[in-house]
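> Following are the structures in question.
Quick note: the coordinates plus some simple rules give every number you see, no bench work behind them. Note that the structure is a prediction, hence the values are computed from the model and not measured. Cβ atoms are built from the backbone, for glycine too; each structure is taken alone.
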Structure 1
Amino acid sequence: MSVLDRRRTGILLHPTSLPGPGETGTLGAEAHRFLDFLQAAGMGLWQTLPLTPPHDDGSPYQALSSFAGDPRLLDPAPVVEWGWLNREETAAADWRLRAFEGFMRAGGPLLHDYLAFRVRQVHWLDDFARFLVLHRRFQRAWSDWPPPYRDREPEALERLEREEESALEQIRFEQFLFQRQWLALRHAANARGILLFGDLPIFVAHDSADVWAHRELFLLDETGRPLEVAGVPPDYFSATGQRWGNPLYDWDALAARGFDWWIERLRAQLVLFDLVRIDHFRGFQAYWAIPAEAPTAASGHWVEGPGAAFFQALEQHFGSNLPLVAEDLGIITAEVEALRDQFGLPGMKILQFAFDSDAANPYLPHNHRADAVVYTGTHDNDTTLGWWVGLDEDRRRRVQDYLGHPAEAMPWPLIRAALASVCRLAVIPFQDALALGSEARMNTPGTTEGNWRWRFRWEQVPPELAGRLRYLNGLYGRT
């Protein structure tokens, strides 16, 4: 199936933003209710952010593992139905532990499924469980752990397995539970004709199970600390650039192994999603390498990435019609565009970026191409209403002149422009569909406070919204 086989519309909403009583949304009843809303609105796609477990800042782009699912998204209600938990226990803070104990007591056919899951996921699951137990024990980055654990000495890991057998097994069980609940959600979505659209960061967090378990695939010193880190160079928006701090890959080492770790990483995503966005696609052509000791990105330099060889390896395993979308925002060169087009990957068009220059701006709808994905904005942008309120008068006039001085209030003129675009896939952040302001912004790049926390309430959803969206989807030939 091609990502762009017909005109579709989707909604961007991370599951943590779903309503509910806990600290985040879950994969339970509210997620299935949201699917019902998408179906009623004539939507063909639900896009999320990465589903991986975050550090304390909540960012899904700096995760403890690039394979694991976020256990905060687990919902206890299905576990009651499966007989592993009493209804009275669902409100307990340790309900996941009780569910694990109930599961182990119950045994039966699902125990066989769990053991089969452990075998299928052995390439990452055991290391993730060990990493998480040690992270909780030492409360600091793995490169600062005692050397026997930092360096994964066999005797230390064997001792850990004996001392923490139950804790390790519970972590594995939670990942089994996560995949079971997510796949139930995917089945429900696909049964409604809705595709699930995931997000795969190019880089991984240094303090992660991935780097701890595979030091040979990253550019690190003998203690496990990065030699250089990822980011982007200075530009119009930042005089010093952005220093992300992720360790850089040893692409030569990965290539020598046929990019096997990356192939497994994408394979895991394709179990969960129908298509996947690769964040910071330009890094596969060339990436910005910053000395680890440098305080800003200004002293970085460009390094050639793996290029076509990487995507050829993916095609050998997943076929020539890769279900990927290239996040091709930022400093994009002709070489980056050529790499994207060589493998037929759709790029992205952000309408909030369309009015910063002249008629040649590639984000303006008259410059769009069918094989692209158009957004009003992304999780890193202000909401469209917040963006509109923040524009100066000259920019507002340009927007109005281009859109024809629409009678509808923002954000609806920009939503209509996205749906009218020739891009076969249009994605609207749910905050824009709800016409919310800056208070609903998901993330502000370059800041560490107040991000990744937004959640909606069903009372914010106007009764007529699904019908309005369905009408517009039909008007512009989208599903």
Structure 2
Amino acid sequence: MKTVQYDFQERIPVVANTDFLVVGGGPGGFGAAVTAARQGVKTLLVEASGTLGGAAALFEIQPFMPSHKVWRDAQNHFLKAAPLDGPLYPEWIDRMWSYLPGEVRNTVCERNLADLPSRMISKDLAALAIEDICVESAVNLLFHHTLIGVKTDKNRVKYAVFHSKSGFCAIRAKVFCDSTGDGDLAALAGCDFEFGDVEHGLCQPMTLCFKLSHVDKTRIPANFRSTLYEQAKAAGKLHCPRHNVLCMSYYDDDVIHFNTTRVLGKSAINGVELSEAECEGRHQMRELIAWLRADIPGFEQCRLHSMGAHIGIRESRRILGLAYLTRADFVNASKFPDAIARSSYQIDIHSTSGSGTEIVKLKPGQFYEIPYGCIVPRKMKNLLIGARCISADQALHSSSRIMPTVVSIGQAAGMAAALSLEQKRDVQKISGCDVRKRLIIFGAPLGQHVFE
């Protein structure tokens, strides 16, 4: 690759000085910022785009995937379920639905959070709800600032460097939280990380999500997701490598959400490849819409209702921390005294070669726990991970990456930051058991009493 010499030597303004700086306004950043702010910590949340919500708002990911403790009777009949994530995840949902008309809201709120209708996401309402909660919790917000660098000293992050319409600037903080999803802040700080699968270094494919409206669901043939889809691929009408059509209901009767496009072999941390992925995702979407409208009953009048402003990214970096979870921890439903989050969601690995998805489920009622060390990078004394990029292998990551769990991971980072500041100790030195205790007081379902 050709290179060009470009020297950047310039003094830039320090535009903010805060106790806790959270970079990235997705589910994890939301959890981290609100939790810390509610502990009385001066908190600043910086987001590269113009809205909060991350995958829920920008990627148009929906619905929230289920991660619940389920109770059944002696005959294995369902009795009730409670989310393993709280208190901020249910609060986010409640605030989201508060924007809906009363009749729709009442129908949804009567359901358990384990039910699909209660986990559906309007990307716009998701963004508004997070912003509401952040503002009410005294989180300071800064939009349209993109992280480009860090300044470190003696294994501590001193400044995060951003670029905006005003040019370059720096923000100083006592504790930092990487909620970028891709581990950008940690990587810039020199933290070690893993990327992709062990064999080829490939990540799960990216997906552009979209919704179609004006669909007559009563007339859709049952085999359009499989047989008819495969026939269209064989005829050269579709070039999506996915093995079937993945689509889901939405709270509007005539709208269907599609999670079908599949972009292979592109890296989310390579700028050119990420751009190519966006184009490929939209190309597959155009083909899918044309095929549905021309060949599938019920879709004749369908219209593009909405699409992700950013292609959906399942994985990229995984920042190596003081602890490390593996597939074995999932299979064994591992528990830890310093657990800061729980999950019962399945291993869910979309094939890097295109066709198929590996699904491995826990036994009913089981869940695994994430220890505090998984969100503490090994090298930096004042840096925490509040995003999907925790210290784990690809299999475990494919389970823990879902948005409800990521909110809980962010909560833990926010609580750890608060304890670190209170005790004036490095994040590596505070007790994960103390973080867990404080999270339980905060309302997180991490104590045994919650499920008795």
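> Taking mean count of other Cβ atoms within 10 Å over residues 32-39 for each of 1, 2, which is largest?
Going through 1, 2 one by one, mean count of other Cβ atoms within 10 Å over residues 32-39 is largest in 2.
> Matching task: 0.45 is the computed value of FRET efficiency 1/(1 + (r/R0)^6) of positions 56 and 80 (r between Cβ atoms, R0 = 25 Å, to 0.05). Pick the structure from 1, 2. Please list the in-between numbers first.
Numbers: 1: 0.25; 2: 0.45.
The read-out was computed on structure 2.
> Given a computed value of 0.70 for FRET efficiency 1/(1 + (r/R0)^6) of positions 16 and 192 (r between Cβ atoms, R0 = 25 Å, to 0.05), which structure among 1, 2 does it belong to?
1
> One of 1, 2 was used to compute FRET efficiency 1/(1 + (r/R0)^6) of positions 88 and 120 (r between Cβ atoms, R0 = 30 Å, to 0.05), and the result was 0.35. Which label is that?
Going label by label, the one that fits is 1.
> Ranked on distance in nm of label points 7 Å out along Cα→Cβ at positions 344 and 360, which label among 1, 2 comes first with the largest value?
Max of distance in nm of label points 7 Å out along Cα→Cβ at positions 344 and 360: 1.
> To test your reading of the models, identify which of 1, 2 gives -11500 for helix-only ellipticity at 222 nm (-39500 (n - 2.57) for each DSSP H run of 4 or more, over all residues; to 500) when calculated. Write down the numbers at each step before the final one.
Working: 1: -11500; 2: -8500.
It was calculated from structure 1.
> If you work out relative contact order in percent (Cα under 8 Å, 6 or more apart) for 1, 2, which one comes out largest?
On the way: 1: 18; 2: 22.
That would be structure 2.
> Of the structures labelled 1, 2, which one yields -0.38, -1.36 when log10 I(q)/I(0) by the Debye sum over Cα atoms at q = 0.07, 0.13 Å⁻¹ is computed from its coordinates?
Derived from the structure labelled 1.
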